[in-house]
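No value in this document is a laboratory result; all are computed from the given coordinates. It should be emphasised that the depicted structure is a prediction, and the values quoted were computed from it without experimental measurement. Cβ atoms are built from the backbone, for glycine too; each structure is taken alone.
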Structure 1
Amino acid sequence: MPLFDDFDGEIRDTHVESTPSFAKRTTPEGAPNVVVIVLDDTGFAQLGCYGSSIDTPNIDRLASGGLRYTNFHVTPLCSPTRAALLTGRNHHTVGMRSVANFNTGYPHMRGHITPHAATMAEVLRDSGYATYAVGKWHLCPALDCSAAGPYDHWPCQRGFDRFYGFLEGETDQFHPDLFYDNHRIDPPKTVEEGYHLSEDLVDRASQFIHDSVSVRPDRPFFLYLAFGATHAPHQAPPAYLDKYRGKFDAGWDAVRDEWFARQQETGIVPQGTALAPLNPGVEPWDSLPENQQRLAARLQEAFAAFLDHTDVQIGRLLADLDALGLTDDTLIMLVSDNGASQEGGPFGVLHEMKFFNFILETPDEAVARLDEIGGPHSHSNYPWGWAQAGNTPFKWYKQNTHEGGVHVPFIVSWPGHVRDPGGMRRQFHHAVDVAPTIYEAIGITPPSTYRGFDQIPIAGTSMLYTLDEPETPTRKGAQYFEMNGHRGIWHDGWKAVTRHTQNVPYDDDQWELYRVADDFSECHDLAEKEPETLATLVDLWWSEAREHGVLPLDDRTIELFFTRYDDNTPHPTSKRYVYKPPMAPLPAQAGATLAGSRFTMTARITRAAGENGVLLATGTENAGISWFVEADKLALDYNAFGDHTVCISEAEVPIGTSQVGLRFTRSGSEGDFELLVGEVVVGSCHVPFAMRIMSSIGHSVGYDHGSPVSPRYEAPNHFAGTLHEVVIETGKVEQADAEAAAAEAMSRQ
């Protein structure tokens, strides 16, 4: 009996009499390499070739040799857009109505892509492609992002041969939480040696390409390069920060006017487009106090530096493709996953965790730390005014279904296949249209079944016709939008849209109506003048919602991050965690919750005199807890946003095997620590402020990963003795603290 289904030779008694058969996986003749570059939280106007004054010459060069799409849309949030882009199906249909950090128990929100929707990587790999994912993933349930897995929905299990990047929604650009294929690794350099994640990602992408074309030049490759930029934290090397000093002192009103004028001059926006009024909460720049202006300008400088630095890395990749002689054989697409982010609030933030601890760092306080912005000591995001400038000429932001949340830059470059290099395309299209476009360009048909799973039909419409048909009307039918109750529907040049207020009945939502074919920026609401058109579109929304799995409508957001204890997850019902090193660092959502509750930690150790080091650390140099042995004594450093409470034991830690402990009790916004050897209290200290949420960086057991929580040692400060286990037992998290932690987690998406 043949062992392989694809054997079509003949087997007789000896090989001399038999006929061999060699299976060969082939790609269609002339199939191009494919590179899809995804930027994060980059608004419609923020690239130079879309109107910005921020330097993006390499992206601009990509556009000048290809096409700029001026009517391209996505979902208003990162995981859903990525799911739609990689599958060609709508995000609700594949199980990703919102970010991949929770599972609501409904088919439209599982935190991962259903196997009934093969990714482009799965389809292309089976068509003979080498497939590489580099950068942000965020399509795997957060609870599964630790080294314990399960790995079902990690990149290498969803069609990518290789992966290098981070699994969650954001990471520190100087101290990233990095994964290589299916395991965690440390960055190859330190900040002091010049490390930055964006540079590292392009280094690895180039290596993957070189590995492929050097050994298997017969195989085309698919590279999915998803930068952390320009999602918060906005961080860049010092030279880029210096470059933009003072560049935005004129303020967001003047800059928005400048960018809008450039969009009009270049034709990015149609003639007659109006500039949307300032969003509620965005004050005119001239009305702001001086310190608020200084803070806002510096936060925008950090964003600009981050984007500029990212553009340079894209230029390095493009230069590498040129040097390898691959440019003419490569289809490149560049897109943002949603509009500019509103998550910096009205003032912007230097350190997001302060905000979620209800510490309002006013501009008057923050200006003392302006020089930290954009560097490794900050976790900044800009204010609403700069976000709206980034979305020029639109209103609203990421998370909203108005154009500011869903209308983004999209660039296509494919030498020899574009009729008018440097041209623009105005046909309406959407993220679901990317996969079918690539399939048509390659000449393949996605399978109706994949690995035994019947496949959901592709929902997208190929855009390939637009490459040489600039004036042809769009072939796209209706496209719905929905995010946390915000809704919208586009059809034949019309758009109905509504902003939803959480817990308000959906029937009370106020629908707006725009003829976006003529009113590009949604400035002229026709709902009262065209009630029949509005009613037809709202009915169409409900029809599309039923067809694509949007229901039930669900406006829950931060509530879904509340801890649910389940023995089949990393969070046991007993609230007792047993960690046995050596272990890779734990992502924040997979580790025991130490903020917002009482807890005890016990460690069983064996040590000789002078064997010191960290027993457990969580967080970063900006905020966290480190429990360690220093000079043979038990020590604690409670780092509350740079205010360190340090406790050192009176007695030395015993030589040999012993049990040591750390106990925290909380009273309102304060708390007390006790250090223990066995059951004996050997040290104590009072904490004047007990953090509700510390960091997006989780636990390191036996060392301190990344930037050090405590300045009393240099990271990683591995424990030099033997750490047998650490046991953590946690108490109930108070409701206000759970809400703070949940809001922080949501902001990181």
Structure 2
Amino acid sequence: MDNLSSPPSPLPEGKLLPSVPMPVPYGAHVALNGVQFTLFSRHATRVWLLLFDHPEDHHPSAEYELTPEGNRIGDVWHIHVENARPGQGYVYRMEGQAPPGHNDYFNPNQWLLDPYALAIAGAPRWGDPFGLQPGQQPIQGAGFPKAIILQDEFDWSGDRRFYIPLEDMVIYECNLRGYTAGGSSGVGAPGTYDGFREKIPYLRDLGVNAVEFLPVQEFNEMEFFMENGNRRHLRNTWGYSTVAFFAPNAQYANRGVYGQQVAEFKELVMALHREGIEVILDVVFNHTAEMGDGGPTYSFRGIDNAIYYMMDKTGLHYMNYSGCGNTVNSNHPVVRNFIIDCLRYWVLHMHVDGFRFDLASILTRGKDGEILPNPPIVEIIAEDPVLRQTKIIAEAWDAAGTYQVGDFPSDRWSEWNGRFRDDVRQFWHGNHGKLGAFATRLTGSADLYQKNEQSPTKSINFITSHDGFTLNDLVSYNEKHNEANQEHNRDGDNHNYSHNHGHEGPTNDDRINRIRRRQQKNFLATLMLSQGIPMLLGGDEFSRTQQGNNNAYCQDNDLNWIDWSLLEKNRELHAFTQSLIALRRTYPSLRRTAFFTGKGHGNIPPDISWFGIHGGEIRWDEDQAIGCVLPGHCFCTGASEPCDHLALLFNAADHPATFTLPTSPGGDWTIVLASTDPTPAWKKTGQELVLPEKTVVVCSAPYRGRGAGPSAPGSP
């Protein structure tokens, strides 16, 4: 009998034991002179692994059968392949039996991607059909993508993680490809990770400190090519149709599509971090590129359809809460683990700083589609130790009518505040009765978030986003113009609260163009002066247009690509945006972590003071103009000495508004920024307009084509 109390024999000094292949983690991992392959399937009965010497090969160089007796533990299939090497491609085939009452999607002829694939080899150039047949779904062969075996040797030693506080963030949303794909971008590698790196100095100078990328996980831009119709020339350019959740899009790579895309993305993240800019990814865990009944099979459908997707009561058809044909069964334990593994990978191995969850209300649904009071996946994401310092942002609605803005079931999550967008648009549109709603949005949407000791940082404020009009189009079109999408203009939102100010679309009328420019400034000022986290749509700072298309998801062309020539043409608007961001960064009173109380004590003034026009009471149901004073940072920290206050004045009426300013402890008030000024005074030290009088006239709003339409923030 062994002496259990004896200490183990020491290992020879300097000698390491080799790692032993284990059936977890999932994916393909280099180990012991070969590669360990592991994947999940509960209902498969036979599994084959196909290896390709080169990812573009049409036929495998080797095939291995995984048997239940030798290669299965529970629902985990695994195999160690000696002499397999990084750079090879691989796919699976499966045979199985769906649960009773479910459609059987197992097909031993169908190639299948590993859900944990770290890189995908697809077409060598964006938009190249590369073996695809028009109107046909790929099953195997030249048109089917392959996973790439990777060995991670990237050196992150030069990276730094700085975790910007939520209240200090200014988010910049953009499509990575569309940002530089146009000829006006002036970059060396348009539409790529490398191309975007060349624009980082521009972002730094603008003042934003977080980039929110539309989906960069592998997706199929050629999905419309496989339709039988007149949409084959269109390309999926937004990317909301994920093929592989762990893999950065190969078609965004400049230096190669056989694993080089992973290193290129990491280098982009490092470059952004060096300039103090965080990276937030838009992730799509609500549906996949496999669409609905009759859609293509890439991975999940052929591996275990009944586990990965929500099916109706018959088990034969997909529930479609996403509007894209299928709905991920995100609260199934296996799928929950997959989502968490994926998020951890992007944080630990790719160093991203946060996530925006597309149609996040789907994450609150159970397998039968009903809304859960305490959805497990939402809580797990919020409480996961690895993710605790990452930003997690919910688009708190779905395509089936669920709207949870203000009620998304977690205190940890911030939310895209659709109410902010709609109320601010209606206020500046000139709608009566919106003054109270405007003031509520300006001060952080306490009606939505002042519960359970939450803060204004729950609110991601935005006027425009990728989904809808650009800021230019919001003030240039009364109606959407989506005909180019080939959906008879039925797609896209019909409730835009937009105004063309006298002419639909572009015009040479100087008066109308001046009105539009001032109205854009009003929107931008409201965004940057509001409590909460501002999100700016990329290109809005220099009046980007999509020619009235408010759903340009399939327009991989000049309609969707940013026209950088507009930067020089609209320098005034760009400088105004820069000044607003600098103003926000300078004044802590614009970046509060607690809601206003309207109270003060002793010699410390109230944290906010409201006033109406002509020194009178505010008529919340009638007025369209309002002012407020925010005490300076000294008072925010409890100090008693006088320091800068901010007075914010807004007028959306069709006539000028006269305000009587309260007495400033710092002396005379000074205008530091106004939407009527063609040159922002914030950068003209010593040239600001001093107001020795307490009366300020704010011009009328331009929504009816009258006056100059400012919001005029002031500071002593």
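Which structure, out of 1, 2, was Cα Rg over 2.2 N^0.38 Å derived from, given a value of 1.04?
Numbers: 1: 0.99; 2: 1.04.
Matching structure: 2.
Which one of 1, 2 has distance in nm of label points 7 Å out along Cα→Cβ at positions 78 and 294, as calculated from the coordinates, equal to 4.2?
Details: 1: 3.2; 2: 4.2.
Going label by label, the one that fits is 2.
If FRET efficiency 1/(1 + (r/R0)^6) of positions 414 and 550 (r between Cβ atoms, R0 = 41 Å, to 0.05) is computed to be 0.75, which of 1, 2 is the source?
Working through the options, I get structure 1.
Structures compared: 1, 2; top value of relative contact order in percent (Cα under 8 Å, 6 or more apart), i.e. the largest, recorded for 1. Across the set 1, 2, distance in nm of label points 7 Å out along Cα→Cβ at positions 70 and 694 reaches its highest value in structure 2. Out of 1, 2, choose the structure whose coordinates give distance in nm of label points 7 Å out along Cα→Cβ at positions 118 and 606 equal to 5.2 when calculated. Checking each candidate, the match is 1.
Each of 1, 2 could give Rg and Dmax of the Cα atoms in Å, for residues 126-189 alone, but the derived value 11.7, 37 comes from 1. Looking across 1, 2, the calculation of distance in nm of label points 7 Å out along Cα→Cβ at positions 286 and 582 that yields 3.9 traces back to 2.
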